[in-house]
1. Using distance in nm of label points 7 Å out along Cα→Cβ at positions 97 and 169 for the comparison, can you identify which of P, Q gives the largest number?
2. When mean count of other Cβ atoms within 10 Å over residues 89-96 is calculated for each of the structures P, Q, which structure yields the highest value?
3. Between P, Q, which one scores greatest on distance in nm of label points 7 Å out along Cα→Cβ at positions 177 and 209?
4. Of structures P, Q, which gives -9000 when helix-only ellipticity at 222 nm (-39500 (n - 2.57) for each DSSP H run of 4 or more, over all residues; to 500) is computed from the coordinates?
5. One of P, Q was used to compute FRET efficiency 1/(1 + (r/R0)^6) of positions 25 and 185 (r between Cβ atoms, R0 = 41 Å, to 0.05), and the result was 0.75. Which label is that?
6. When distance in nm of label points 7 Å out along Cα→Cβ at positions 33 and 129 is compared over structures P, Q, which one is greatest?
7. Given structures P, Q, which gives the highest value for distance in nm of label points 7 Å out along Cα→Cβ at positions 17 and 201?
Structure P
Amino acid sequence: MIGIITQARMGSTRLPGKVMLKIAGRTLLDYHVTRLLSPVIVATTNNPEDDVIVDWCERRNIDYFRGSETDVLGRYLECAKKYGLDTIVRVTSDCPLIDGKLLKKEYTDPGVYVSNCLLRTWPRGMDFEIFSIELLEKAARLSKEREHVTTWIRENARKEHIVTTPDASMFRLTVDTMADYELIKEIIEKHNGHLMNASELVALLLARPELQMKDTQ
């Protein structure tokens, strides 16, 4: 079974509580989960401050998992096992305008890592990674890097890159700072960006230079 797991926590260093910030009466987490177009498992932490995320999930009948804040790799593996996933689609909750239609649905080779962010052509904020439970288990056994889920997989698995043209990798549609949040707020409130697909959002950014927050990461 294939399933989407998204990371979400309140303890962001640069913008604490960002997933629960609201735009037009809806949280960023709500936009994110809705746009994925498929059932999502929210992987959060055991920290009391993340009770608000669990409460949010429970009120909306969204599956969730709680685990270590620092061992994110272990949290992902435990989450995938709990829900019986053979294939994991990894996304992160700081991407409120992610386009669920971009996520590749076909996945037949458990030795291949699929992503649109390792060879980046989409804006930051459209990121996804797909990998098998076998690769995740190997990473959990062999990786010394526990804070990032896919470091070992990226370095050791065969890769398939999902790319687009024209190159839009210079743009940001993610939320790490208050400036990011204000940009997403303008895109949603003034341009109905939450109703656009990825290509339409790129076209909007190309047409409106004042919305172009360039990616520097």
Structure Q
Amino acid sequence: MPEDDRNLKVITLEADILGENQKIAEANREVLRSLGVCAFNLISSPGSGKTTLLVETLKRLKDEIPCAVIEGDQRTANDARRIAATGVPVVQVNTGQGCHLEAAMVRRAFEELPMGQLKLLFIENVGNLVCPAEFDLGETDKVVLMSITEGEDKPAKYPLAFYLASTCVLTKMDLLPYLHFDLDACLESLNSVHPGIPVLKTSTYLDGGIEPWLAWLRAELTSFRLIG
């Protein structure tokens, strides 16, 4: 078989997989819209601090806004246990060898959550800046998180995740004085990939360190309600 033909079949297969995922994602989006649930797909590298940020977020919002979490990991339920300790409903989705969540996994998780009672759903994707960016889950918005310990060139290295996200959350800002991290270069890299993307500088260890994130969430939820 000619090499060109083999390549063509691989490309077609990938298109079919993404196409089927997109159909389910659109169905998920309609379910969320009909129920008035705003959903955020959180994407980041492993160790960016997104579970820690999410735990602190839920502690502050759970009595104000009915929330739930879909937790994606290849293995273990460690992060889901941390989420459950806040008293917020959570469903663990283990992908095995898979490096990202898919729309069908999210749809099945809906069945385990009190969807009719929710206003805000967080989908914590598998730690990976590559594959999760390609798979729509039916979310309202993608949010990309980046720890300043990762280096300022992450947007240039993994542009799709930053391009598709509605906002970027910089985490662990309390470490800035101790790192050789060029914040201006990071912001320039972000702007080159996604001009004008909102950037929220956060820390879970500083007083008021997640207030920019909480304010953004409340504003997005208000906007969602007005549009919906």
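1. Details: P: 2.0; Q: 3.2.
If we compare distance in nm of label points 7 Å out along Cα→Cβ at positions 97 and 169 over P, Q, the biggest value is for Q.
2. Numbers: P: 24.2; Q: 18.1.
Once mean count of other Cβ atoms within 10 Å over residues 89-96 is tallied for P, Q, the winner is P.
3. The maximum falls on structure P.
4. Corresponding structure: P.
5. Values: P: 1.00; Q: 0.75.
Checking each candidate, the match is Q.
6. Values: P: 2.3; Q: 3.2.
Largest one: structure Q.
7. Numbers: P: 2.5; Q: 4.0.
If we compare distance in nm of label points 7 Å out along Cα→Cβ at positions 17 and 201 over P, Q, the biggest value is for Q.
Just so you know, all these numbers are worked out from the coordinates, no wet-lab data involved. Fair warning: this is a prediction, and the values are worked out from it, not measured in the lab. Cβ atoms are built from the backbone, for glycine too; each structure is taken alone.
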